[in-house]
Structure P
Amino acid sequence: MEKWVRIGEALRQARESKQMNINEVAQKIGIPEWKVRLIEEGEFDRVEAPFYVKYYIKSYAELLGLDPAELLGQFEPRPVDARQKDRKAVINGSLMSLLLLVIFVASALFFTYSIWNFFSVLGSPMIQFVNQSDRPVYFNEMPLAPGESTALRIGQRYRVVGNTGVCSVLSAGKEWKIRVANFEVIVWGK
């Protein structure tokens, strides 16, 4: 902005007429040299927020014996371009829409997985007896070959005879291994 360049130029000329360098000014008003350079170049929007820039100009002008009110009367923050505001709003809106879409898709996938898992568990027998030995066992007097399994019902009593290896009872993702020759299995509900 041209007004800013004029303010910066006035400060620079006053500094040079007092034969001060930028380092001296920076030390006396308590800001870094790069901020003094930007102020002299009229690049106020690259220094800091307008409130601080006004304070720096006031301090700088007082140090040089200039009228701060006169310089600050020319200062008005550079207006933000309306297109930049619209662009930021569009970007923010797009990001929010994308985030909501990702959340929706993740929720839908989780819901679908939960329903699939529920029905797969519901469709499979809840409790199974598995012959894991290398010989048949007699399950309620019926032969059950190695690797075969059978569903068990709650409230029933089952008799197993002739086990020479390991048999298992599977229930709700848990496995109970049985290593005795003759035993009974009674399934109870919760």
Structure Q
Amino acid sequence: MIVLASQSPRRKQLLEWAHIDFEVMVSATDESYPNHLAVNEVPIHIATEKALAVAVQMQATNHPLQHAPILAADTIVVINETIIGKPANTEEAIATLKLLNGQQHQVITGVCLLHQGVTHCFSDTTNVYFNTLSSEQLAWYVHQYQPFDKAGAYAIQEWIGVVGIQKIEGCFYNVMGLPVSRVVQLLQQLQIVK
């Protein structure tokens, strides 16, 4: 049994598909980061903060799973070395998609597994190539799917992924929010799962 420090329905689904037993436990964390970090270190930093916050909360409440491994992740979208955050509203979501439209960008997920007081961290990068969609298509997607909780204002497993993504280089599930095969390998290496 592990603790998943995330409310993401995608991450929960991916762990279920991998047949990993988990319980969700989240703690509010500041998602800011030091300016000197390299882009691929940013989601690792945020994931580590999430895992540590949950550990502190579980110890403070003497939670029955307080000694279980804690898995946290954070996903960012990067275009031209600039991190694109989650859109605050419809206008920001459409503007974000227009920025990605017809371009290549990177999706980077940072993973932190806190186990027996030690953090095991890595990041995984997938290159995503967007087709060029019309402004009407982008606006329709935003109004239909409301992608406000998603980095880059889209989810690859939705309509825009089927229609708007030409190809990817790297792990598909990383774009969904968790490079699940690498997570399972890490859990196996640490003998947390078989």
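Here, each number is a calculation from the coordinates, and none is a lab measurement. Computed from a predicted model, the values in this text were never measured in an experiment. Cβ atoms are built from the backbone, for glycine too; each structure is taken alone.
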>> If FRET efficiency 1/(1 + (r/R0)^6) of positions 9 and 137 (r between Cβ atoms, R0 = 30 Å, to 0.05) is calculated from each of P, Q, which structure is the one that comes out at 0.00?
In response: P
>> Quick check for you: by relative contact order in percent (Cα under 8 Å, 6 or more apart), which of P, Q is greatest?
In response: Q
> One of P, Q was used to calculate semi-axes √(5λ) of the Cα gyration tensor in Å, giving 91, 20, 12; which?
Replying inline: P
>> If helix-only ellipticity at 222 nm (-39500 (n - 2.57) for each DSSP H run of 4 or more, over all residues; to 500) is calculated from each of P, Q, which structure is the one that comes out at -11000?
In response: Q
> From which structure (P, Q) was Rg/Rh (Cα atoms, Kirkwood Rh), for residues 97-144 alone calculated, if the value obtained is 1.27?
Replying inline: Q
>> If distance in nm of label points 7 Å out along Cα→Cβ at positions 17 and 153 computes to 2.6, which of P, Q did it come from?
In response: Q
> Which structure, out of P, Q, was distance in nm of label points 7 Å out along Cα→Cβ at positions 105 and 129 calculated from, if the result is 4.9?
Replying inline: P
